[in-house]
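J.: Structures are listed in the sections that come next.
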Structure I
């Protein structure tokens, strides 16, 4: 039975290494982790006396790794479910600050999310005015209005 535990641990390492070369999306790594846990628990439970370091080091490590894995799976699933926003859709209704004066019929500059964009408006707006984007034209100029 001890050899079975050794085989499980060896197979666990093979699965983790195999995940580097195969497109398994982490399935081999998860299976390897499960086999590793089962193998080490079997190995230590078959021994006549369970070493103290198993209870003080190995068992808490398994619990911590399980918690971290659950957190990463949750965050990965949450990221997978979020809708990707890009292009014009991501700019509409964003708030920004004017960095250079905008005159009616003339362009100015607006700071939005750390980026400076060319903007225009139907009304005059001085520097440091808070604005919201209402339209993006084909030249990537932003039409803004006061917030």
Structure II
């Protein structure tokens, strides 16, 4: 069963760009070998740490989104633990949170449709119906850009 995970790892500031790329390649090879899929990679670059880790005050942040099994993530976790270049890493399963959000959104929508039907209204909102702030309206951001009228 494939689940969606986010992997964030902090690479030592002493590491070169080539070493960061090699580390990404190692993670990619593990993912391919164990039947997963590397969805996206985002190198955030060198940033200051919130607190000092060992003697490091900065690190290169890398975020990777991976589709795979728990065994795949255990292997990646094991490899990153023994790597001298990686200061810290964190693996988070994100598909479970997305499922909870979708279920609660569907539940709210069903409740709204039942209330509207009970009041004799169509189940879905019609254009122009409701309070002004209820709809996602990109046209009005609440700022008045016209000149001040005095």
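Read the figures in this text as sums done on the coordinates, not as results from a lab. Nothing here was measured: the structure is a model prediction, and the numbers come from that model. Cβ atoms are built from the backbone, for glycine too; each structure is taken alone.
J.: Of the structures labelled I, II, which one yields 14 when relative contact order in percent (Cα under 8 Å, 6 or more apart) is computed from its coordinates?
T.: Source structure: I.
J.: Given a value of 65, 55, 24 for Cα extents along the principal axes in Å, point me to the structure among I, II it was derived from.
T.: II
J.: Identify which of structures I, II gives the largest calculated value of mean count of other Cβ atoms within 10 Å over residues 75-82.
T.: II
J.: Match the computed value 24, 14, 11 of semi-axes √(5λ) of the Cα gyration tensor in Å, for residues 27-98 alone to one of the structures I, II, and report its label.
T.: II
J.: Which structure, out of I, II, was helix-only ellipticity at 222 nm (-39500 (n - 2.57) for each DSSP H run of 4 or more, over all residues; to 500) calculated from, if the result is -15000?
T.: Computing helix-only ellipticity at 222 nm (-39500 (n - 2.57) for each DSSP H run of 4 or more, over all residues; to 500) on every structure in I, II gives -15000 only for I.
J.: Given 11.4 as the derived value for mean count of other Cβ atoms within 10 Å over residues 19-26, which of the supplied structures I, II does it correspond to?
T.: For mean count of other Cβ atoms within 10 Å over residues 19-26, the value 11.4 is produced by structure I.
J.: Could you tell me which structure in I, II was used to calculate distance in nm of label points 7 Å out along Cα→Cβ at positions 51 and 115 as 4.3?
T.: II
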